[in-house]
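Each value in this text was obtained by applying a stated rule to the coordinates, not by laboratory testing. For clarity, every value in this text was computed on a predicted model and none was experimentally measured. Cβ atoms are built from the backbone, for glycine too; each structure is taken alone.
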Structure 1
Amino acid sequence: MKVKVVDILNANEGLKKIASLPINIKVSYQLMRLGNKISDELKVFDDKRKELLNKYGEINEGNWKVKEENMTDFTKDINDILEEDVDIEFEPISLDNLGDVKISLADLNLLKAFIK
């Protein structure tokens with residue numbers, strides 16, 4: 001399936017939030033597989049983000065900070081990366097398979113690219 005990098009970042013946050021919820025074993029396994037598949041893409045994104053910070057930023061008190069004069073270029077480049085399409089071999093999870101799981105609308109929204 002094709003998803004955007006931003007969908008992968010969102011799914012990672014959503015997976016962290018629902019990791020401790022009681023979910024049937026089949027869906028738990030699917031979510032675990034999803035987590036494994038997106039971890040490689042997260043590493044690629046993090047490497048690219050670090051390249052952009054090196055290009056447009058500086059270390060200030062031990063933390064990276066984008067220089068004010070570079071903020072527009074940094075924002076454009078990071079948004080370009082977030083909108084890139086990525087192929088992930090994953091069958092979307094059926095909403096029906098989630099059963100009676102209580103999940104917030106915000107968390108469901110984070111996972112929407114991977115739920116049908």
Structure 2
Amino acid sequence: MTKTKSSEQLYIINEYSKKLLVADADMPDPGNWLMAQVVISTQYQGWRMPSIDELEIMYEQLHKNGKGNFKDSQYWSGTEESPQHVWYINFKDGHDSDALKIMGANVRLVADLQS
């Protein structure tokens with residue numbers, strides 16, 4: 001995955017008014033949240049999972065406006081609910097919930113931009 005392959009780069013402004021670059025595609029099947037974290041730390045330097053708040057912004061600002069080619073499926077956030085659970089958003093309807101980290105879901109990475 002590259003930062004962007006499309007002609008239009010995707011950005012969001014998070015809850016702290018910080019601009020983030022959104023990856024142009026989902027990570028290849030990460031298996032589960034725990035495996036995804038390992039892959040991100042070793043293969044995607046400078047990228048991370050979005051917080052649950054950032055993921056909600058991605059849903060509202062990008063997906064609902066037909067941008068980003070998101071799937072109508074569950075996307076992991078980097079926000080942990082407990083040592084075993086993490087928050088996700090279902091991009092089919094925008095509802096959030098928590099699930100076991102060993103479950104599978106999609107991952108769309110973000111990168112913090114230098115100000």
Entry that produces 19.4 once mean count of other Cβ atoms within 10 Å over residues 55-62 is calculated, selected from 1, 2: 2
At a computed 33 (relative contact order in percent (Cα under 8 Å, 6 or more apart)), which of 1, 2: 2
For 0.97 (Cα Rg over 2.2 N^0.38 Å, calculated) the corresponding structure among 1, 2: 2
Which entry (1, 2) yields the derived value -4000 for helix-only ellipticity at 222 nm (-39500 (n - 2.57) for each DSSP H run of 4 or more, over all residues; to 500): 2
If distance in nm of label points 7 Å out along Cα→Cβ at positions 15 and 63 is computed and equals 1.7, the structure in 1, 2: 2
Read-out log10 I(q)/I(0) by the Debye sum over Cα atoms at q = 0.13 Å⁻¹, for residues 39-86 alone, computed value -0.31, structure in 1, 2: 1
Which of 1, 2 yields 1.6 [distance in nm of label points 7 Å out along Cα→Cβ at positions 23 and 95, calculated]: 1
